[in-house]
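Scrolling down, you'll hit the structures one after another.
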Structure I
Amino acid sequence: MTAETPDLQIAHYAEHQAPILLIYLDKSGIIIHANRFAACHLGDNLVGKTFQDMPLNFHGMFQLSQASACSSAAHLLNFNTTRGCLQTYQFYFYTSNNQIIALGHLDVDEIESISNELIAANQELNNLTRQLNFKNRELARANEKITELTRIDPLTQLSNRRYFSERIEDMISLANRKSQPLSLIMIDIDHFKSINDTYGHDAGDRVLQAFAGLMKINTRKEDLVSRFGGEEFIILLPFTDILQAYDFSERIRTDLSRKNLLGNGRQITASFGVSRLMPDEGSESVLKRADRALLQAKTLGRNRTVMNETQTLYRPDT
């Protein structure tokens with residue numbers, strides 16, 4: 001097999017590999033052949049078309065007969081490409097052997113313009129991405145704040161009843177699965193209405209806030225302390241049996257009774273009802289038993305802790 005001559009090599013390159021439009025026309029301007037690049041960008045059914053009718057001559061200035069008569073002049077012609085976009089090509093026309101050869105390549109100025117547009121578009125996209133990321137972070141912070149507001153009691157900064165109702169189900173489910181102890185304490189500040197009536201609601205709010213702080217100090221990270229409504233509070237103690245919960249309640253009860261929260265010597269006390277989670281028990285049942293224990297503590301004279309067990313245990317006023 002003999003090696004190709006340089007002319008054949010050039011012809012093969014122009015026909016199959018060169019990034020140029022190479023189109024052969026007859027004297028009347030009918031396309032008789034197009035290279036691979038032209039077929040790829042302008043369509044593979046070029047043969048038989050009239051070249052004159054293909055460019056989008058916005059100003060009606062291009063004439064094939066004039067172009068082919070002057071091979072040194074460059075003509076900027078617009079074509080709709082197979083990609084569905086408008087593309088400008090710089091064409092030269094040569095006459096040879098009763099044929100017209102149209103040789104075109106992308107317009108350098110347009111390539112530069114497209115490149116600048118792409119750079120600008122990419123920069124704008126980066127700016128928009130940064131703005132979007134910033135907005136997303138702001139939205140995430142706002143959502144966290146909204147979530148916090150829906151879970152926190154604004155006066156005491158304890159979790160509210162809604163959040164407690166959500167968490168107790170998860171904590172009970174975990175305790176039942178792991179066969180771990182879990183206890184619950186319901187608390188009611190004694191004679192709270194008389195505090196508001198005698199000293200005003202501001203004084204009542206200070207008592208609620210001080211009592212919330214007292215419970216926070218005495219609870220662990222895994223415990224859930226909530227304001228259940230008004231002067232009622234509830235504490236959920238995982239990994240805690242009922243005797244431990246009882247001792248915990250007594251510690252808070254005693255501390256509260258010894259503090260001078262109103263600054264006038266009036267003793268503030270609270271009543272406590274304690275229950276423990278029974279095997280496979282649900283939240284409604286364990287809450288009811290703690291509530292019954294709390295009611296019993298009030299009936300017995302308040303300022304005491306009562307356990308909801310087979311043996312009632314309480315301590316008298318101190």
Structure II
Amino acid sequence: MSPILKCIKENNTKSKPIWFMRQAGRYLPEFREIRKKNPDFIKLCLNENLTPEITLQPLKRFQLDAAIIFSDILMLPYGLGQKVEFKKNFGPMLGEVNLNNFLTISEKSFSSKLSPIYKSINITSKNKLINKKDLIGFVGAPWTILVYILNKESPKKDFKNFISDQSKDELVSNLISIIIKFLKIHITNQVNSGATIIQIFDSWAGLVNEDKFLEKYIYLPNRELVNHTKKLGIPAICFPRKIKNYKRFCEDVKPDVISIDYDVDPKTISKEINIPIQGGLDPKFLLGDKDQIKREATKYLNIFNDLPYIFNLGHGILPETDPLMVDYLVKLVKDY
């Protein structure tokens with residue numbers, strides 16, 4: 001059994017397995033070389049020759065306990081037929097929403113459009129670098145996908161328009177149902193292709209504060225995906241970024257692991273939550289010196305010393321991060 005699965009399934013506290021969100025990508029010079037020759041990000045995510053190579057690049061450099069498939073949460077709306085592109089120095093840009101197209105797309109058509117992702121997972125899972133390690137598949141949570149589909153770009157922090165606009169209730173309800181349906185298909189396809197863990201990224205969970213909306217948009221949809229993943233025999237990690245009440249989220253959604261962001265007090269989490277915990281370290285600390293990295297990382301390791309804990313960041317690795325600092329942090333955790 002892999003170190004991460006031991007932590008999750010056996011509540012093992014003796015070792016602290018480690019992997020990073022966005023560990024495959026922008027901070028690595030070998031990735032940047034590939035990116036120069038492949039400017040279309042969506043096409044790159046669908047390149048079954050390059051995606052396994054990119055996914056495994058961090059494992060060639062660092063003693064990590066998992067690979068996470070190089071992909072994007074917005075492959076879901078792309079699979080549903082919405083235009084998705086990534087503009088340099090801006091981020092994702094999505095096209096107009098056609099509900100009729102969303103309602104009529106078949107499971108076969110959706111899976112066919114995203115089949116290169118599943119082939120990439122299958123190819124990666126057979127690589128010797130994955131031996132006794134995990135291959136993590138992932139999806140965006142329904143709320144986060146809904147935000148991108150309707151907003152067509154990353155939202156502002158005060159983005160609440162379509163929650164309170166009752167005229168959009170039917171559209172939003174239809175979209176949430178469609179999103180959940182196809183996220184389940186996307187999860188199943190990844191697991192069938194060789195993913196051993198699924199992480200659910202609710203990147204914009206922090207935009208929802210009121211109880212009546214939390215149940216509708218955060219707890220219930222995440223719970224559906226977690227239950228579906230568990231039925232496939234695979235652990236589900238939830239990352240409800242910037243949510244105000246992690247304890248309630250865990251009690252309601254019941255993920256196998258909760259991944260925390262860097263705004264959360266780890267001491268409070270260690271006392272309130274009784275499932276394996278992941279993450280927390282601010283990725284900005286990797287831009288500092290070794291003394292700062294050691295001080296901040298050791299804080300998390302000490303707090304979660306007697307608990308099942310997977311070392312990770314409170315968000316993805318920043319593009320300007322020096323790979324040597326990542327190597328230092330990995331060795332620090334391994335030697336703890």
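Rank structures I, II by FRET efficiency 1/(1 + (r/R0)^6) of positions 145 and 169 (r between Cβ atoms, R0 = 25 Å, to 0.05) and report only the one at the top, that is, the highest.
Max of FRET efficiency 1/(1 + (r/R0)^6) of positions 145 and 169 (r between Cβ atoms, R0 = 25 Å, to 0.05): II.
Moving on to the next point. Assign the value 11, calculated as relative contact order in percent (Cα under 8 Å, 6 or more apart), to the correct structure from I, II.
Computing relative contact order in percent (Cα under 8 Å, 6 or more apart) on every structure in I, II gives 11 only for I.
If we compute Rg/Rh (Cα atoms, Kirkwood Rh) for structures I, II, which one ends up with the highest value?
Result for Rg/Rh (Cα atoms, Kirkwood Rh) over I, II: largest is I.
Name the one structure among I, II that FRET efficiency 1/(1 + (r/R0)^6) of positions 41 and 177 (r between Cβ atoms, R0 = 30 Å, to 0.05) of 0.60 was derived from.
Value 0.60 for FRET efficiency 1/(1 + (r/R0)^6) of positions 41 and 177 (r between Cβ atoms, R0 = 30 Å, to 0.05) corresponds to II out of I, II.
Oh, and also: Distance in nm of label points 7 Å out along Cα→Cβ at positions 73 and 217 computed as 9.8: which structure among I, II?
It traces back to I.
Right, next: So if we calculate distance in nm of label points 7 Å out along Cα→Cβ at positions 25 and 121 for every structure here (I, II), which label has the highest result?
I
If distance in nm of label points 7 Å out along Cα→Cβ at positions 9 and 201 comes out at 2.7 when worked out from the coordinates, which of I, II was used?
It was calculated from structure II.
Assuming 9.6 is distance in nm of label points 7 Å out along Cα→Cβ at positions 81 and 265 as calculated from a single structure, say which of I, II it is.
I
Matching task: 0.75 is the computed value of FRET efficiency 1/(1 + (r/R0)^6) of positions 17 and 33 (r between Cβ atoms, R0 = 35 Å, to 0.05). Pick the structure from I, II.
Structure of origin is II.
Right, here's the next one. Given a value of -13500 for helix-only ellipticity at 222 nm (-39500 (n - 2.57) for each DSSP H run of 4 or more, over all residues; to 500), calculated from one of I, II, which structure does it belong to?
So the calculation was done on II.
Every number in this text was worked out from the coordinates using simple rules, so none of it is lab data. Note that the coordinates shown come from a computational prediction; the quantities given were computed from them, not determined experimentally. Cβ atoms are built from the backbone, for glycine too; each structure is taken alone.
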